[in-house]
Structure formats: C-alpha cells, structure tokens
Structure P
C-alpha cells in the first residue's frame, strides 16, 4: 500500500510556501505521494449541494485560496525528486482534453511515472455554467474524455470524432514515458460502473445512505468487484485510492477510521489493505506546521506497526 499526504492547497490561509513545505517534507519523511483537490472557484452564494456532507453544505468559503492542481503538478515535479503527485479528484470537463493531455504529458516527461490523474464527473453546476460546459451530460462526457486522453497519449498520430470532442488526425508528442493511471471518483452506482469499465482505478468514497468509515467503503468495494468481474478485469490490477482524515487522539472514531491512537490507525490501514486499497491519501486539517508534525508522528508511530 502506498501512503501519501494531502497538500494544504485548498483551505483557509493556503499559500505557495505552505504547499511547498508540506510536499518537500512528505518526500523527506518517506511518504509515497502527495495529493490535491480541484475546483476553479468558490461562489459567494452557492446553490449546488455538496454530496459529501449531511446537509449539502460546501466546506470551502469564497475567502479561502484554492490553488490549481495542474499548475502545482509542474511546480512540485521540479521541487521534489521521488514522490508521486495525484489529484483526488480533478474535474477534466473544465479543460479541453488536448490542452490537459499536452500539459500532463509534458510534466510527466520531467517526472517519469510520478503523475496520477484522479478525475470525476463534477457536482458544482456553477463551475460548469461559468466554463460553458453542459452539466446534464457530465457523466457521458467523462467517459469520452478518458478515451480522448488515451488517444492523445498513445504516441501515434490520431484523430477523434466523439459526441463532445473531435480533431483531425494529428501528432501529440511527447507521449508520457509510461502510462498515467486514470482513477475515477464518485460515489454513485454509475461512477462505479464507469470506473470498472473505463478507468485504472476508483477513488473510494461513500455518499448519503451508503455507510461511513471502512464498513461503508467495504460495501461499495464489494459492488465494484462484481462490476470488475463482469468486465473480465482482475481486481489485483485495479487501483483503489482512499482519502481520509488523519488525527491522533485517545478516542477512535468509526466514521473517521484513521483517527485515534497509533495502533488503531494501523489496524484500520491493514483492514483497508485487506479490502484491496492500494493508495491512501492522509488529510491533516491545519496549518503546514501541524501537517508536517502529524506526518512525522505517523511515520514514527504508525508505519512500524504496518
């Protein structure tokens, strides 16, 4: 299991210096990866309902900085040497696939094998409206987007004639030096079906009524495994990426399985591994210094138990 740290790129007081501090510390401490969220903006009066809180309230404010993950890919690829860099998740519909494909292939050539592209259909209608993209067909667009990226990254001249994207036969070199994993996010049944059929992995998440914590994730992973079997795909070759809050305390919380004493956190990680989780994104909420201190405590007190 690869274990990563979530970067403070979208939170109150987020700063370039803080992001660099956490990313370089994550590499120094021996973490495998660093992860980022994606949104273009935060409306001052948002009407869209956030799917991962009980009341649909979005936890970000218009006053909170939200750094662009694609820009950060380029910066952090140069500021680090080893760790992988991932999005959990990026909404590709806001960007033309030719543009995104070219940018990521360029960065990957400077950081071979270090880019992980987590993507999702999106939920904030205000962003779709602002970028002139149809909100209602976002699921179908996501599937086509994946096919478009793989054509762009094929290393051969290609043309494309889809419902949402098209281009004449053209070359797109440089291609990535090795395949960039595409991981689909989303909690709904359709998201699981898309992941099983079209992606290299699923970003594990549960929505309302699907349970919380590891047991909720286990139930969804069981459904996913059935879908993978239907597609004649081996779960052993499929990534499962799990994002969870990390916090040390005296009292475990079943809804937040990576909180509590070190032995409880280690036991939860082992359980996730048993479920097939291959990548974990540890999210520490606080200023960069707190994130680095918590990350160091994890490496000193939890890693040896794994």
Structure Q
C-alpha cells in the first residue's frame, strides 16, 4: 500500500453489519484506509451500488486514502466469485480476504495493480497466505473484537517477520495513538481499528450499541465460542440482555461462518467489541476520531 494520502497508519477494520459506504468514505476523507465486508451489502446488486458510490464520491476528493473490500473466500460462500468480480470491476485498491485461502484473489487483483491482504489468526494460516503471494498479513491477536485471535502480538509479529517481509497489519485492543506507535515499534506497518469506530456517527451500529461501547471497560468483554463456534469477544451487557449467563455460557455449536454471517438478527442482538473499549469515552465523527488519534500518535514521536 502506498503511504501517499495516508495521514495515519490505520485501517478502519471491516466490521460485520457495522461498516458501510458512509464509514468507508469518511475514513478515506480523514486520511486512513476505509473498509467493509462485502456481505454487509445483502445482495450483489447492492454491493455494486455501494462500490459505485464509494468510487464516485472519493474520485472527487483530491487526497483521499485508499479503500479496501473484505471478501469471505470460504469455498461454501456462493457469492465469493461475484464479489471478487466487483472488486476487479471497481479496481479495489486493497482486497482483504478472510475465512478461506486468498489464492483465488491474488492473481486477478495483482493484474490491475491492487493489493491483497489476508486475515490470519495463527502462524500456520500466516505461512499458507504468505506462500500464495499476498502483499500483507493482518494478524488478528488476542483482545480483538468479534472473532479474535489467541496469540500475543509480541509473539505473533516476531515469528511472522522471520518468514514474511511484506506488510503487516496488527489488530487486537488497539484504540489510541500510543497503541498505534507501539505496533510500529513491534514491527507492524499498519493497525486495524474496529471497536474504536463503532460509536461514530458514520457507523451502522444501533444507538444502544454505541452507548454500551462508550460506557464499557475491559471488564465488560466476554470471550466465548458459544455464539458462532469460534472464540470471539462480546459485550457482556448484550449477552445478558438476550438471556445468557455469562458465567455459564453454553458449549460451542458447530463452526459455520456463513450461517452466522447470514443470521443478521443474531449479530444485531449480540454485540461484539474488543478489549480496548476502555479507551473510548464518547461518540464522535470519524474525522474527530482520526484527529484525536493523530494528536496521541504524534505525542509519542
């Protein structure tokens, strides 16, 4: 990714049901990479409309940061080829793959000059993604909101750097400018920030969700595989609201990412957030968040 037009090494992380065109456009206008998962557009036609809106509006911004499209590459996803075709049609500067091999995307995205990043949660996944020629690896570490990793960022970055010299994006409880700088010291090029942008004006989150994030601390985050079959971080209040006993969560169900992704009601009632919620104390616009992060970041330099 070219550093041109990027004022801060931050990727506004793709968040299921929470990030859409408004968030992407506002992020890119503010000087950070904006992104969203393609399933947030409930049909391929809607995705086409969203990408048209994003590219059209950002074409009028002289110094907009690049945008990214997050694709679910699992072979059971019936939309993965159609969504990839739209990424190619609109020449997505960055394609972020998740829940499957990035191999199908690499050649076609590289053909028009785009870059491919792969979300990974383990060293094994990182090696596999690196082997197929991705440009970057997004290391999902412990503390990340939604589906989370289990590795410490200290260990993860260090071991990946032993076999991968491409770009590294670090995620996991990164919510302020000091954490951005710390990630760079560890050896990362960029950071993912998701939870930090949930309570923004441009977020698609419900108002109650935004308020819960603002009021929460790290003690209000529950890690459980009961909801989707995979370890994820959830807001305790949302779990309790729908009847869960957070001290006695049920056993995990079958792992089915696509079924979980298609069950929008489940994700609207049970809310994800990372362990960095304690750094968030108010609702803001994305421009205001980026301005605050920039001041915090510069104070560390």
Given 2.3 for distance in nm of label points 7 Å out along Cα→Cβ at positions 55 and 127, calculated: source structure among P, Q: P
Among P, Q, structure where mean count of other Cβ atoms within 10 Å over residues 47-54 as derived comes to 12.0: P
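Which structure, out of P, Q, was Cα extents along the principal axes in Å calculated from, if the result is 60, 43, 41? The partial results should precede the final answer.
Values: P: 60, 43, 41; Q: 50, 46, 41.
Among P, Q, the structure yielding 60, 43, 41 for Cα extents along the principal axes in Å is P.
Bear in mind that the values in this text are calculations on the coordinates, not laboratory data. Keep in mind the model is a prediction, meaning the values are calculated, not measured. Cβ atoms are built from the backbone, for glycine too; each structure is taken alone.
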